[in-house]
Structure I
Amino acid sequence: MALNIILIGKRIRTIRKKRGLSQETLSGEIGCSTVHLSNIESGIKCMSLDIFVKVANALNVSADELLLDNLSNNIKATNHEFANVLNDCNEYEKRVLSDVLTATKQSLRENRSFVKKKH
């Protein structure tokens, strides 16, 4: 499987924006130009491993989070994403989210055969 630099770039852009960082700020932190960062986020340029590590550190994410769409085994990254969602929740919010996820999972499994038959 070839590395999809477009998906990596999109993930970097999404996380950067979620963190409230501008391209100027992030590019300054990782030591590259804003044009180069823009090219990375657009999937026009492939970044070096050195820049990749700097991006992960600056965004405070793991490498597998940035590579999530390129990994066949992405359980750790997915678990980390769930943990990030729950990170700032109080106990009440965690309980509600747990109930919603449990009900959704049950519904998905109960209706899986319906979806297969429809296609």
Structure II
Amino acid sequence: MGCAAALATIEIMSDPAFLANVNARGRQLMDGLREFQRHDNGITQVRGLGLMVGTEFTDPARVATIQRHCLEEGRMIVMNAGTYSTTLRWMPPLVVNEHEIEIGLAAFGAAVKATA
């Protein structure tokens, strides 16, 4: 059973459409986060590759508040990262779709707005 699951995973990940979706969803996520950055001086940087994306803030206390808001109000888990806990790390599943990214950005946007 384990081998069958591994082979199915390899088959899915070998499909060129799979990587194209990962790259498109990564661009969608980073574009959405950069839009928030344009309107919020507390966001210092949005960086990443594919779907591994970091959103860096100036204030670690705000990061903790945004993280809590995302979990409690948006039902979304983001991890804090960085030496000074000023970054929120995004790592959605590689099979995430466009609508799910929109939902995540909406939850994050509400948290950013609530903590401004």
Structure III
Amino acid sequence: MVANGLIVVVTAIHVYIVFIEMTQWNKPLGLKAFGLGQELADKTRVLGANQGLYNGFLVAGLVYGLAADSGAFKVFFLACVLVAGLFGAATASRKILFIQALPAALALIAFWLGF
């Protein structure tokens, strides 16, 4: 099923986001990913880890949706990813629209179309 493949992609993106936010926030990878200076990243490291934890909940929901083949879980957590991506694009960085929101939207469309 195409939708499940796209959900796996969205999940993998979020696993990577969790990794960066929770372990790399104030390291070169995190600094580059989020465009932060070292001083600000050091001061906000705990906030980054907190964001990572919440992204981990999205991962958990998507994994459960796939494992249980639960359409309701898939749609709910994809919608959460989409809303988070739209909010992030509006408030933090436009690239979030393409990295987070677009893959979730494509997965939702594929799911609704039965692909």
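Any read-out appearing in this document is the output of simple, stated calculations on the displayed coordinates, not a laboratory observation. In this text, all values refer to a predicted model and were calculated from it rather than measured experimentally. Cβ atoms are built from the backbone, for glycine too; each structure is taken alone.
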Quiz item: A value of -24500 was derived for helix-only ellipticity at 222 nm (-39500 (n - 2.57) for each DSSP H run of 4 or more, over all residues; to 500); which structure in I, II, III was it taken from?
Solution: III
Quiz item: For structures I, II, III, which has the highest computed value of mean count of other Cβ atoms within 10 Å over residues 10-17?
Solution: III
Quiz item: To which of I, II, III does the computed value 48, 25, 17 (Cα extents along the principal axes in Å) belong?
Solution: III
Practice problem: Taking FRET efficiency 1/(1 + (r/R0)^6) of positions 2 and 98 (r between Cβ atoms, R0 = 30 Å, to 0.05) as the quantity of interest, name the structure among I, II, III where it is greatest. | Solution: III
